[in-house]
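Alright, structures below, take your time with them.
No lab work stands behind these numbers, since they all come straight from the coordinates. If you're wondering where the values come from, they're calculated on a predicted model, not measured in any experiment. Cβ atoms are built from the backbone, for glycine too; each structure is taken alone.
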Structure P
Amino acid sequence: MGVYARYGKRIFDLTLSVIGLLFFMLPMALIAAKIRSSLGSPVLFRQPRVGKNGAFFTVLKFRTLADNGRVADRFCRGLRACAMDELPQLLNIFRGEMSFVGPRPLIPEELEEIGEFPGGKLRVSVRPGLAGVAQLYGDKNPSLQQRLIWDLSYIRNCSLGLDLWILLRSVGITLKGAWEKSGAKIKAKE
């Protein structure tokens, strides 16, 4: 691992998460109020996930599903399409449980399975990210093995330049509201 991955990445994450929390404070309050009025409490969806070195943490998202398991309404569909339901993860990043860029956090059931693949232990040696290579190049729900291939590629090539490239591409997808579309979000040559 390079100097950026060891030291600079956390400084980058901490700085951006503080800026993001300040910038999105009002929009997050408005989103929370809208969700509370349409879905009631709780406003946040909390789920155990696997973090760095296999430690568990609780990932935060705005709740968008009704009790029947379907996306509640048009507002919630819009939140998911532009990934605004993931804004509470700025708190996960601030607390050091996540990074802006990295492999998406595994659900606990995937931890044992990923350890069976070559490179699986390396995959859980880094903080999971809000945005990652697998989300850009993969389908909405790629297989665990396919995600691992992209995640290991990211881990081995981690740099400030790569993180900025992934973040800028992710912002573009967010502005297009294309996160819920099936298929790759960008083409492999981009």
Structure Q
Amino acid sequence: MINLLPEKAKRELQVEEIGRKLSLVFLFILIFLLVLIFIVLALKIYILSQAKYSQDILENKEETLRSSQFLNFKQTIEEASQSLSKIKNFYDREIALTSILEKLSGLTPPTIYFTNLSFRKIFQEVEDKKTGKKELEILAEIHLTGYAKTREDLFFFKEDLEREDKFEDVFFSPSSWVIPSDIDFSLSFKFIPIF
């Protein structure tokens, strides 16, 4: 297309064309900035609403934690926990007589029987070889009286007891060794339980 306009009019048309293009670019930039501002404002409103919601939940939880019902429940749980701890400690320190009798009956020959049994729990301080600290050890002290057919049976029974690692300080009264047969003996030892 041939433009027959004078130079001045041509320049005015070009400036007008450039002005339209620039105004379009500025319009797009303005629209972009407005959309961006709108998105940022929407995001800010959303974040503030979420923060308010979280703060309300937190205040509600704090109020629940401060309520007397919750504090009473917490105190009840702590008391129950202490009671359970005391019960556990009690049972941890118990020595089952059945385990002692089971070990003893496995070592006792048929020619020996017991007439009396005495059981006592004792506490003994023992030094730990690794750390050097003194610890409280729980033992069972057993006193037995009984009957043995022969001194040899009693002697072999004594050796079996001394070989058993659960029995300590095995002691027969001196009068148990005086007569060779039909012996009324007296025996004492300590039993080491496994906790």
Structure R
Amino acid sequence: MVRLPKVNIGVVGEGVTEKYYFTHLRKIKGYKIKIKPSGFVKGKNIEYVQKKVKEFLLADMQVICAFDADVSQRNKEEKEKLAKFVNDFKDNENVIICDSLPSIEFWFLLHFKQTNRHFPNYYAIRDELRKYIPDYHKTEKYLMQDKWVKALISKQDIAINHSKSLKPGNGSYSNIYKAIKNFEK
């Protein structure tokens, strides 16, 4: 019997939404991966993400970096830090950068609607997303439940196609599909 090697993937993100999304997705879809939720701490910045990426790389893991790019759009210093971070890891095949502008909720919206409309913040996306997932809330109590991810699963291929058609710089976007495509390998 041939044993397949374990795939260790560290998912690094800024907060509870990303943590619960990836944890539920792994469980529901049965992905044969190991997600390290220790990479998620609410409100952390790009320096924290970079530190965790380096830790996971030293542990011989592939790293998915899921973060919201909205802060970099409002703050010149954060924009420079983000650009440096992306540049530092863009050629590393073990690091997959999955940013979303303004937030991961745009990725969720792409499951239901093809748009590149610029959403100025999370609240604007939330209002649009609630047309499709009426009870969606960015609270730990809500996110701990897997029902909202189950609502997305059947439309995952649609979201991937919608997301691939978008280009950063032309409104809102999400690269979360890169993580999904990697999980599906």
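If distance in nm of label points 7 Å out along Cα→Cβ at positions 67 and 131 is calculated from each of P, Q, R, which structure is the one that comes out at 3.1? Don't skip to the answer; put the middle values down first.
Numbers: P: 3.8; Q: 4.4; R: 3.1.
Going through each structure in turn, the value belongs to R.
Can you spot which of P, Q, R the value 7.4 was calculated from, given it is mean projected area of the Cα convex hull in nm², for residues 83-154 alone? Working shown, then result.
Numbers: P: 4.7; Q: 7.4; R: 6.4.
Label of the originating structure: Q.
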